[in-house]
Each structure stands twice: as structure tokens, then as C-alpha cells.
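Multiple structures are listed underneath, in C-alpha cells.
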Structure I
């Protein structure tokens, strides 16, 4: 089982990346979140999850351990395959997904292409306990995080930045320095990134 690939990004598109490691190119399926972080020609350490099927050996790549963990949770749900899990991770930020599952927001999940009412309910029922039991990995569910992040996000959108870019910037900052920052500090740090 592969844990990660450390090599050069030789090909990059929104759904697949090829990582060259010691002269071998590994084709890896990725989410839009990971695509936004990777750059053509750069050295990268990409965390992977391998799925072996009768007709194929597939690799799925992630820029963070949190994204890989959420992917693994998603594919553990009956009726959610690897491609659907990547689609979910591409459709919203990890914190938004975790918050939606923790709060039982079925409508948020149904907005994702291919996710109907039954699948949304199954995701909530099967993953809610897992998400809430791991505060170290998923402390973003906390209300102080949501309030601070939401205020900073609203301010950045009012300043003219796109919501997805602002969310990515805020999530990077919070991942790097924790969720104990004031709104003003989050906005300042995000402005440096955006």
C-alpha cells in the first residue's frame, strides 16, 4: 500500500496529476482542492490512497492528511465510491463539509451533483459520530471557529475577493496557526495570500 509519492509534477489537470518519482510517472486522481495547491514542474509530497480493483490499480492524491482522512470516511459510506468522494471534496471546502455533516445539513449535501436525499441522509447518519469523535482532526466544527471564520470570509467577500479563494486562504491560515486568531488577524493574513 502506498502512503505518499515524493516527486515532480510532470502533468497537471483539474482531475488528474502525474507525479514522476525516480523515472516512473504515477497517475493520481485528485480533487479541485489539491489541484489548486499543485504547480506544474514543482517538487511535491502527495499523500495517496490506493484502491485495487479487478481491472485497475488506482491512486487518489491529497494535499493534506485531513483531506485524505475525510476521503476515507466518505468512501466508507455505502453507495459512495471514490469518484463521488472526490466530487464531494471538489464541491466544497473540508471545513464546510465537516460542519454540514456535524449539523445534519442535508440540503448542503444535496447541492452536490449526484448526491440525492438518500445518500445525503446516509452520509450524515454514518459520518456524524466519526466527525464529532475526532476533535483533534476536526476542531473546525467548533462554534468559535465557525463564527471567526465566517466573519473573516464575509469581510473578504465584501472587499471583492471570490468566496472559494477566500475560503482556501482562510483554511490555510487556520491550518497553519490554529483557530485562536482574531477576525482582524485572519483578514490581514488572508490579504497577504490573496
Structure II
């Protein structure tokens, strides 16, 4: 997904934040773990733990406070630029909210994030659910996996695909990943409700 063009005109709304402004925003942004409970979330995690039987999947949800410099990146789908997303993921609240992921804040993890159109999330998730991990053999039409992926998206953000910032990574950016072929991180930001969802999947043979 291409970056959203900057708006025309002058003023702080159209001005890219300086490095100092971004550093300050990332240092002070309020992030808090939240309970985002829905049966389909447990169903999806159970499915991943079946298809990726030597590792599985982790999920957590967070609320993110408003910071003008950070919002500049959010509004333009540029969270993958200037290490913004990587720096958010080492925030103490996210480390505490997902201790099993073993996030090490130092040095900053080298995560190669790819931005996507929100409409791609359901298809990418369904593909991983269908093909599975090291010892999983895909069967059937794939429609149950597509249905599960769509229900998961509905539980997270009400199928408002146009209101999310969606990124994925194949990088083994913590020691929890096995760094072979089945590492996947989904980061979804619901812009309306300022909720960040983190889903990590891995497996090994």
C-alpha cells in the first residue's frame, strides 16, 4: 500500500514532524493493555496452535493515546517509516502486555514491516490459517479459514477496513520466533478507536 500523500497547504497539520518531535511523542505516548475479549479470538489462536503445532500464536490489544507527531504518521499510513512501529512495539506497556513474546528493547529490533491496504488483512490471515506451519497439510476449499479470518476482523474493528493501518512482518524480531519459514507478525491499528492489535505466529520443523 502506497503512503498517503501529504495534504496541501501550510501549518502544522501538513508539516512532517522533526526527529526531536517524534522522539518526544514516542517517549511520552500513553499505551495501555486492554482486554479485547471475543470467542473468535480464542478460536483463531486455538487454530493456529493446531496448524503451527511446535509454537503457535500470541495476541494482545492496546489503547494508544494521542500525540500530534505520532498522529502525523498514523494519518498518512507511514508507521513503517523512521522506525515508528518498531519503537512502539518496544514500549514498556506492550512488553508487559505480551511477556511471552520476549521483546527486547535494546538494541531496537530490526523489523522490516510491509504496509498493506486494510482490505488485504482477511485474505492474508486466511492464507496462513489454510497453509499452516511445518507439519500441517492444507485440505479442503479454504472457505472455513476465510470465514474465520473475516470473523476475527469483525471482532477487532467491525470490518471497517478503510479505518485501519495494517502492517505485516516476516522478521524473527524476538527470540520467541523460530526464524525459519513460518514467522509472521500482524500489527493492526484501528484509527477511530486508537486500538493497536498485535498477532504473532511462528513454527519450526
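None of the figures in this text is laboratory data; all of them are computed from the coordinates on show. Just so it is clear, the model here is predicted, and its values are computed rather than measured. Cβ atoms are built from the backbone, for glycine too; each structure is taken alone.
Quick one: mean count of other Cβ atoms within 10 Å over residues 26-33 came out at 14.1 when computed from one of I, II, so which one is it? Display every interim value, and only then the final one.
Values: I: 19.8; II: 14.1.
Among I, II, the structure yielding 14.1 for mean count of other Cβ atoms within 10 Å over residues 26-33 is II.
Computing relative contact order in percent (Cα under 8 Å, 6 or more apart) gives 26 for which of I, II? Write out the running numbers ahead of the final one.
Numbers: I: 13; II: 26.
It traces back to II.
With helix-only ellipticity at 222 nm (-39500 (n - 2.57) for each DSSP H run of 4 or more, over all residues; to 500) derived from the coordinates and found to be -10000, which of I, II does the value describe?
Numbers: I: -15500; II: -10000.
The value was obtained from structure II.
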